[in-house]
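Structures given as structure tokens follow.
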Structure P
Amino acid sequence: MTSYTVGLDLGQGQDFSALAVVERVLVLPPLISLGAFYRQPATYGDALKDELRVRHLRRWELGTPYPVIVKDVAAMMRTPPMSDAMLFIDGTGVGRAVRDMFRDEWQQDNFGCWRPVAVTVTAGHDRNGWHVPKSDLLAAIQVPLQQGNLKIAERLLLGEQLERELTAFRQTVSQSGRDSYDIARRAGEGHGDLVSALSFALFQPNTISRPDVVENTEILGRGTTW
């Protein structure tokens, strides 16, 4: 099985809509092959390392209608590699109409391992169901990134833009303790939409699908795109 989680940021006005697909894998210790693991899984099970890999990024043209985005995402989710994926969408500012579009599309022909989940982003500090503080979403990126467990594939389409957004993101805290987040806007690029999509793909693990166990390709010398 594979363990994919998909995050979708729905842009408004002059903002792009963007999507991120993250795969969770369990990486074996250096120099341990899959054959050795499957012969003695109990020996190496505790040494497996969680790794989150950004597999796919997409950004739609400005002004793309929401029904088109819904159809595009549903078509991707129905491809065989994504049959066990979970989809989290930004339901903060788009209203019930877009959320209902996803629900109707899912009811017509199910995709993924669970119905799409709409997440409402809040400015507070406490999570309440699917009402999630912005700080929690960004922490879902910062923690694995600082631990070295978040990988972005080399030569991934929009990968360089995602890296620029990650390095340009700034958090400020007002005297009243209110968090705010901003990113410098570049001509022809988004305003943190890729980071936002990635945060939706990371904040809630896909606990329904079991992640693959993979070898440490860097140490085994087989080359890596990570």
Structure Q
Amino acid sequence: MIQVFTKEFNSFLNSLIAYMVIGVFLTGIGLLMWVFPDTSVLDYGFADMDTLFSMGPYVFIFLVPAITMKSFAEEKKLGTLELLLTKPLSDWDVVLGKFLAAFALVLLALAPTVIYYFSVYKLGNPVGNIDSAGVWGSYIGLALLAMVFCAIGLLASSLTTNQIVSFILAAFLCFLIYTGFDSLATFGNNALLMKQLGILYHYDSLSKGLVDSRDVIYFISVTALVLVITKTIIGSRQW
């Protein structure tokens, strides 16, 4: 697994796509937080980072699929996946190695935004007038959200040999699991239960600064389920 992780992560860092994706993410979030008047912290008048944590998931819906779209699709198209699976590596080594590499890259893209926290911290009146617990809880929520999206991105990539199809499918699935259950809740009688099945409910809970084990277990469980499906597809060798 370590070999696959190292190979994939170095491949990301040696490609232009990784830097473009990270650059677009940081530029977009930076503009939303500090420049655009409707969402700017400077114009809003409150020392918080709601812009990052409310818009971040929607940026991730496109960021993560862009990172994962070639994970399996390109290797299947070039025929290198078969060579990889003939090496002394289990299917789990391959799947988890690629998953961890994609997840590490997303965390690398997210890390510079910590500077925004310290900036808002200093801008507070008085200094430090910011809900730090809510901020760090939201960061944990974003990291867990990225974990689920990376798993979904790998699943989408394992279903096709076309990177563009992989990107579109992953973005659609990420959007669906993030907001779909909340939308369905408005049509049914068990609204709360339906909301609890979706990511948005648990992400909002973490954003309040209360890191509930039930929310963490939910994200880990969804990630594990998606990775099991991906491993099953790769293990079938039918591509």
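One of P, Q was used to calculate Cα extents along the principal axes in Å, for residues 63-134 alone, giving 38, 29, 19; which?
Details: P: 38, 29, 19; Q: 61, 21, 14.
The structure behind it is P.
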Please state which of the structures P, Q yields -25000 when helix-only ellipticity at 222 nm (-39500 (n - 2.57) for each DSSP H run of 4 or more, over all residues; to 500) is computed from it.
Q
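Quick check for you: by relative contact order in percent (Cα under 8 Å, 6 or more apart), which of P, Q is greatest? Intermediate values should be presented prior to the final figure.
Working: P: 33; Q: 25.
Once relative contact order in percent (Cα under 8 Å, 6 or more apart) is worked out for each structure, P has the highest.
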Answer label among P, Q for the case where volume of the Cα convex hull per residue in Å³, calculated from the coordinates, equals 144
P
So if we calculate distance in nm of label points 7 Å out along Cα→Cβ at positions 143 and 207 for every structure here (P, Q), which label has the highest result?
Q
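All of the numbers you see were taken from the coordinates with simple rules; none came from a lab. In this text the structure is predicted, and so the values were computed from the model without any measurement. Cβ atoms are built from the backbone, for glycine too; each structure is taken alone.
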